[in-house]
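Following are the structures in question.
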Structure I
Amino acid sequence: MSGLPAVSLRDATLGYGDRILWSGLDLDIERGEFVVVLGPNGSGKTSLLRVLLGLQPLTSGTVRIAGEPPGRGNRRIGYIPQQRAIDAPLRGRDLVGLGLDGHRWGTGVSRIRERRQKVDQALADVGAAAFAKAPVAQLSGGEQQRLRVAQALVSDPEVLLCDEPLLSLDLANQRVVSSLIDRRRRSADTAVLFVTHEINPVLPLVDRVLYLVDGRFRVGSPGEVMNSETLSELYRAKIDVVRVRGQIHVVGAQSAVCEDQPHHLHEEPA
């Protein structure tokens, strides 16, 4: 995909019946770029990832990812899902191994050896080798999320899609997971599309923001998008953006944002 954007949407519209989540979206994400997706509950952030994963077709427009139309099982795309409890009887390395093609198990000793090496390397890259054999259900939320990062990276993806990867993590683990993702994009020139309900944990890492609100959107640098004028226009209500000690706080109409709280607007389950 040399010379092509890692992700490209042209005049993209997504809707369900009469409800339009967003329309006319033009977006190119370059290799090595970190783009964060923000917006209130129901604005279509997770739905955008579903489009890119080939799980949801656009209503109109075109989309390409890693140089191809979206499709299931594309190993050039890594995916970190929202954190949920894992009750399945899996070891750490088993969970990471799910990021590779399962049908290749049993096709020969050399293939099994190659798979084991890739899993071991992914575990080492995220500092999770110590609990590779531990039952996943017994690990902490932060440890499980390290494994999910390793699972997303084990296939050496060109694009990394992250759906609220910091949700329910404490501040220390938010920093760990964010730094792992950022290290990958810098070392391998991987494009990152990062859906979140709060920009502050990743603000130093972000190149651009895609902000979705009620069928409207803005794309630009954090300074261009996360300001009172732009958000007031998007929400069609008076919104104040306050920067305190390097953090962004959004204050406004009760129906638009959570008043007097750092920016955190949740997405509906897809």
Structure II
Amino acid sequence: MVNTASRWSPADYAQNAGFVPALGDAVLRLLDPRPGELILDVGCGDGALTARIAAAGANVIGLDASPEMVEAARALGIDAFVADAEAMDLARFGQFDAVFSNAALHWMLDPESVAGGIFGALRPGGRFVGEMGGEGNLAALRRALRDELVGRGYQMPDKDPAWYASAEDFTRRYRVAGFEAIKAELIERSTPLPGGVADWVRTFRAGLMDVAMVPAWERGDVAAAVEARLAGALLQSDGSWCADYVRLRFSMEKPG
């Protein structure tokens, strides 16, 4: 089932979330796409990183649960398809030399199903490389948004609808799925927010506000109030804002 708290506007994403693919250099180097390889991008979003994989000479297919983001990826010339990685047989797209994922796995709340699907989609000896939100990711931002919404009388889920795994938990689940040579590390990465906290809330937590049933007319006020709550924690001395991102970067192989 697609996570209802994961909803995206390609226009808002392009305007306020350009830092996500821009910070993908390290994980792309880890993937090291090669000419002629067949690579699957799980959670391709608007295709910005998928296009860079294709530019390396690989043949790449992108999958995303958001029809709007798939349309944006197709506009870049990407072979992209709407698909829920938690509820389908990824192998039906073929056997891949590598699977890649950036900033997407934490939205998939059935990690065992995702791990099994990716394992099945890889050829023997194939590799899975990526990055996602890790344990402690956005702790200050998430707490401030929750406190603001609860204070306004909105009902919130007991847990935020995202899987921010520890390196140990992530490794265990993917080892159970059959992978070997698993490397996973948490990386604290304070990340500039060009549009401030308010634009981040409107872009990255639109789906959560859907879940909480926040009306459209109030969302701007909520975003501004969350930004005000975080001035002491995330506002920098030069007037810019930074988010408390923690990333989980990983690589692994399917046995040959």
Structure III
Amino acid sequence: MLSVERQLKIVEVVGENGGVKTSDLSNMFNVSEMTILRDLASLEQQGLLKRVYGGAVTFKKPTTEISIDLRRQMNATEKNIIGEKALKLISDGDSIFLDSSTTALAFAKKLATKTGLTIITNGLEIINEIKDEPGINTLCPGGQLQENTHSFIGSSTESFLRDFFADKAMISASGISIESGITVENSIQASIKKIMLKNALSRVVLVDSSKFDVVRLAKVCAIEDVNIIVTDKKPPEKFMKKFLKHNIEVIF
């Protein structure tokens, strides 16, 4: 198991149980306690947990998200696959909302082959990725720059986004559930994604297969509010039935 995968699992375990012992984590992942202590120190720096004597406990503010550096490493192969598949939905001249996710970033890396695009995004990494592409016109908000996610957030960002309309909204999610719909880690990012979806003719969710049957804190929308799902492999059958029922196109 890669260190990034182990750290993400540690966050899940601590969140589900409220706390965990270092020795238990060491046994769970079959690594030394020193390795676990390094993991805990890194996660505490990101505000994802709090170290205590002998282990760690939950310490997560509502607006805290896993850093973009850590998220960029998560399911990188799957995100690249999703980016390639999503590119087939894009025509020259399209206007597109892109959120600040690393999945959207993987997709943005493919856009150089298109011309006449207008990209509206709150993601600093995406802006940096496409800023030198002659075929792309980029619109981005000001507002508060969230350091760990490299995204613009807040009321001024949301006000900016409300004034634009696009052919497509391409957003990611932290979870997708039959009962709970499309969810993300916090309400701040959920609000931005809601605006993008509302102001787009076509609503596309880019989500890797690990996010199915996962529910996070803040709801973005119901599954039936989406037009297209792009993922890296065929979703579970119950999701396929849901998508068919609501005439949602699935690309995998």
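Since every read-out is calculated from the coordinates, none of them should be taken as a lab result. Please read all numbers here as calculations on a predicted model, not as lab measurements. Cβ atoms are built from the backbone, for glycine too; each structure is taken alone.
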Can you say which of I, II, III returns 1.3 when distance in nm of label points 7 Å out along Cα→Cβ at positions 75 and 243 is computed? III
Figure out for me which of the structures I, II, III the number 1.7 belongs to, where distance in nm of label points 7 Å out along Cα→Cβ at positions 35 and 211 was derived from the coordinates. I
